[in-house]
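Quick note: the coordinates plus some simple rules give every number you see, no bench work behind them. The structure displayed is predicted, hence computed values, not measured ones. Cβ atoms are built from the backbone, for glycine too; each structure is taken alone.
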Structure 1
Amino acid sequence: MIHITLPDGSQREYPGPVTVAEVAASIGSGLAKAAVAGKIGDTVVDTSFQITQDSALSIVTAKDADGLEVIRHSTAHLLAYAVKELFPDAQVTIGPVIENGFFYDFSYKRPFTPEDLVAIEKRMTELVAKDELVVRRVLPRDEAVAYFKGLGEHYKAEVIASIPSSEDVSLYREGNFEDLCRGPHVPSTGKLKFFKLMKVAGAYWRGDHRNEMLQRIYGTAWATKDELQQYLSMLEEAEKRDHRKLGRELDLFHIDEHAPGTVFWHPKGWTLWQEVEQYMRRVYQTNGYQEVKGPQILDRTLWEKTGHWDKYRENMFTTDSEKRDYALKPMNCPGHILIFNQGIKSYRDLPLRYGEFGQCHRNEPTGGLHGIMRVRGFTQDDGHIFCTEAQIQAEVLAFTKLLQKVYADFGFTDIIYKVATRPEARIGTDASWDTAEKALIESLQASGCVYEITPGEGAFYGPKIEYTLKDAIGRQWQCGTIQVDFSMPERLGAEYVGEDGARHRPVMLHRAIVGSLERFIGILIEQHAGALPTWLAPVQVAVLNITDGQADYCREIAAKLEKALPHHPLRVLLDLRNEKITYKIREHSMQKLPFILVAGDKERAAGAVAVRARGNKDLGVMSLDAFIELISQAIAAKA
């Protein structure tokens, strides 16, 4: 007898080996119809998988995360099937699942066109309607290589040839198409109903620029029609919010081919930058951090000590002078230890908190660059806390509360917390890891945070918390982190004199709240769709005259506004152009200014202004003092 234990703890008996599909059918016809896979322990398997011993089994449907991944993987195969049907000379390569979808790479004699994508998607829909069975078989490696060579699929044969010759490989067939894959897959093509092909892009074979450029077709797939539509609507909204597009329209910055991966900030963009930086500087000053500044270029010997020269050199910009090798710093951590090492430190000095707006450079591949979100030159709100093991929890607790306050001020209140614990390959004692992991977890518990554990995802030198924020349209951005480091203080000789008079190694906490300022500003632009809160807006208020008769009055208003708030000079734009007032209002509205003040003869006579708020809201006529109170409240509330 085979005993199957279901998720609710109940058990079912079967006289002999039984498939996942048969178990689902014995539970109910509805479940059997909904099943896309099974899960035995932690392993997801096909519904055709035969269970030969007592097992714990859950039936996976499209509603489950595992089920959605199976659907997306199977849809990638469906895409390849459709391409081979329409373009028999195309060679298939690889087609994995990615976030929110999948892609498949093809070698073909000409570029695929948008019209081709429409035809491929139509053919995929036709194959779904045929509801063809997806059948798995296993072949010895060499036999599989010969099989795909015989089909003219040389890329696929190359992939299989890289597998050890002693191993067998699994193939999945649906109709006339068969592909290499470990699986699992849906039982039939009819399960794949809600998908959309998105775009074509170039991709080098095996990611090597020396190889052929292939064509990568991206797609998305979902469990329901509503989920697909929601995702497509989100993408449409994301396109409207694209920071690159808004950066041009609002004249904030540009990226130039003369300096790929770095940012040219325009006056309004740099004003926004300064607001973010100065805000974070006040965070340093009011929370016990001492701001420091390290050099941009450091000698090779330092990077050898930290391990970066051997393990990270390809991502570093290097140079030489007078027969010495140097690198532009990709991170600020070693420099902060060198500062810590100047002079003797006592246990009374700990915790010691350094903060730096440190400019870093990393040699990111050109294909990975993305506006100001992914760049080669960036500035971090970088901080390092030197402390004892006993101080870790209190420092992390204080950091989490500080991070929550900062994110809320920037308009983010939905935060995901993840604790990444020890990997198999690590340094340090188990006792130290126990202390560090316990401190991180208990600090989140004390903060009242709901958190996830991601086992084995910590760095080799210590565990960490990752703070991921959700934006206005549901996208997730991992910005903040705090990492416990036992390694770098050891490698660079950091120490302090303990209460016992002996020398001890401090623990180093790497922490960042916004991370890369460039990336965070990009996120801010997209979060607010360019309509930045009044306190961040590069121009907070525009003053417009209707005719030349109010020009002097408007100059007086602008001058008073600029001096109205002693600790926060208002950023005022004075527009006295000889243009129609409707044109000027429309132009400044398109620049998403928080407030527009209009003065005609009536307003001048009354010593007042007509106030328009962003979103075409007419707030009526009010005194200048009343408007100053209004805008000061908006700034103070970070609204």
Structure 2
Amino acid sequence: MSIRADEDDPFEEQRENAENPMRRLFLEYGGENRFAFVVGVVSSIFARVLNLLPPIILGVAIDSLFKGEIPYAEALGDQLPLVSASAVAGFVPSAQSGQFWFSVVVIALAFGFGAAFHWSRNWGWNSFAQNIQHSIRTDTYDKMQRLDMEFFSDKQTGEMMSILSNDVNRLERFLNDGMNSAFRLGVMVVAIATILITINWQLALVALVPVPLIALFTYKFVQIIQPKYADVRSSVGKVNSRLENNLGGIQVIKTSNTESFESDRVDDVSNEYFGANWDAIITRIKFFPSLQILSGLGFALTFIVGGLWVFNGRGPWFFTGKLKTGEFVTFMLLTQRFIWPMAQFGSIINMYQRAYASSARIFGLMDEPSRIREEPDAEDLAVGEGEVVYDDVTFGYDEETIVEDISFEVEGGDTLALVGPTGAGKSTVLKLLLRMYDVDEGAIRIDGTDLRDVSLPSIRQAVGYVSQNTFLFYGTVKENIEYGTFDATDREIEEAAKAAEAHEFITNLPEGYETKVGERGVKLSGGQRQRVSIARAILKDPEILILDEATSDVDTETEMLIQRSLDRLTEDRTTFAIAHRLSTIKDADKIVVLEDGKIVERGPHHELLEDGGLYAHLWGVQAGEIDELPEEFVERATRRTARTDADD
């Protein structure tokens, strides 16, 4: 089974928009690691060249010392490219025994210095790869977390983890193993080809016969394997997303008795990955043996021609000249080293194609534009009175308008409550205040300053946010309270917890403030997590506060405790509150009622009840006066619920 990337890859658009990703990789990240790169390249050259000396010395020793066919210096000059007999004559002892020990010393030094260069080569390539891997992972994460919330709305955590983990790791493997092997094999091929041509150019042509065939075969392999690897990368993201989603919802799975159902779903996505990966594997395992056959063909031809040449004392067929025994031995040893690297070249191409697919996803994500535009010279927001004005604000995404023509003013220190049915746009209105999104039309101002004219960090420092879906990081209670206010003292943290009605339950935990809360705060109850979140907001001490249904998921007693915390927190600061439990916001200075993204009512609690509109009907629902509700309200509620379910 093959998975088409254009159907299943959530980052397909980003991947297609990435231009020359591997070139960008080296231009943007290679420069700052050039020292390690140069060490790797230079060491690869010297390590490979030194590795070729022993076979040459062996061939020279056979012809000069053991068979006595040619003087040692002359034999050395014949087999070493760019080296003449006269140039090395002064270094070669005249006595045969001296020449023997000279050969031993040269071979020993070649292995010794070769080992040293092997070490520095590995250090250079590993350092180059690890530094780039670290930089790319942190840069990609930084870019990802700064994108607007719309980007995350259709991406799953597992898919993004696949880029930050699997794709980045594939780049590291290519930069280390792939680049290391590429330069090593490149040096081997060039150096050995030069030596072979120096020894006997005619026999060298025989050894080089497979090269154009290998090149053509590799080119076809690249064309076939590239889309297959794109399929594999897509399927990995789906597997990660399914696993992340299931592990995050393990409690629901257990309480719903759906382990078998979820196992089947994991089996499905795993089978898709298996199919895509196996398709690529089949192509790969057909390719490498074929390369070995072509490489072996060159070796066999070289052995046949060279063997007949030495055996008969003259060149077979149309070959001319002489070929000494030692030269033939050197030739065969080097041909074997030459042919095998050519076969390994396909493995490097394989790693490159994987790295290319991964780099396209990485740089495609890095190039993803954000709808949140921040001016380079934007000044920090200075909050004075804390007055907030929404001026004809309209916002939507995916060509769908979410909120339209929203206008209201909140005086500094006042509380404004947003009320309305599910899906009315309440949370979206307040996320615009945090610039999680930017308005399409209109403007939002704090103390007369348009939010688009000030820096994002200063806005989010001035605005505190307490959500109904409290997220606690894995760590201690203390670490979660001080999150975002990292310079707080222990006393300040404790005072914030007391103000949030959280100190007492925290001190009763096994390790108090140092108690680990577990993944997403699973070791704490919903009310406890909520109070930790409120303590975090109190410690931050923002000028403006957003309460997004902060008591919706707790029992009545816990709600009472949290409400006491919120009353302290909202005192003398501009506050926005969203609540389905209308009793918690009835004392707000102003209530704005939303329906279908528009304001339909506004005013204090008692006036809205007297008007008998949507707010009064919602109040009636919570008061248990369902039989007294008009039929029109019930019908509209039915339509809204159906629309919300369809959107979900």
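Ranked by mean count of other Cβ atoms within 10 Å over residues 73-80, structures 1, 2 are led by 1, which has the greatest value. For Rg and Dmax of the Cα atoms in Å, the calculated result is 36.4, 120, so let me know which of 1, 2 that is. It traces back to 2. Any idea which of 1, 2 comes out highest on distance in nm of label points 7 Å out along Cα→Cβ at positions 145 and 521? That would be structure 1.
Looking just at distance in nm of label points 7 Å out along Cα→Cβ at positions 409 and 505, which of the labels 1, 2 belongs to the structure with the highest value?
Largest value of distance in nm of label points 7 Å out along Cα→Cβ at positions 409 and 505: 2.
Given that helix-only ellipticity at 222 nm (-39500 (n - 2.57) for each DSSP H run of 4 or more, over all residues; to 500), derived from a single structure, equals -19500, which label among 1, 2 identifies that structure? Label of the source structure: 2.
Of the structures labelled 1, 2, one was used to calculate mean projected area of the Cα convex hull in nm², for residues 305-488 alone, giving 23.7. Name it. Among 1, 2, the structure yielding 23.7 for mean projected area of the Cα convex hull in nm², for residues 305-488 alone is 2.
When distance in nm of label points 7 Å out along Cα→Cβ at positions 233 and 577 is calculated, the result is 5.0; to which of the structures 1, 2 does this value belong?
For distance in nm of label points 7 Å out along Cα→Cβ at positions 233 and 577, the value 5.0 is produced by structure 2.
In this comparison of 1, 2, the computed figure 2.1 for distance in nm of label points 7 Å out along Cα→Cβ at positions 33 and 129 is attributed to 1.
Which structure, out of 1, 2, was FRET efficiency 1/(1 + (r/R0)^6) of positions 57 and 329 (r between Cβ atoms, R0 = 25 Å, to 0.05) calculated from, if the result is 1.00? The read-out was computed on structure 2.
I have 21, 17, 9 for semi-axes √(5λ) of the Cα gyration tensor in Å, for residues 529-608 alone, calculated from one of the structures 1, 2. Which structure is it? Clearly, the read-out refers to 1.
Each of structures 1, 2 was scored by relative contact order in percent (Cα under 8 Å, 6 or more apart); the highest score is held by 2.
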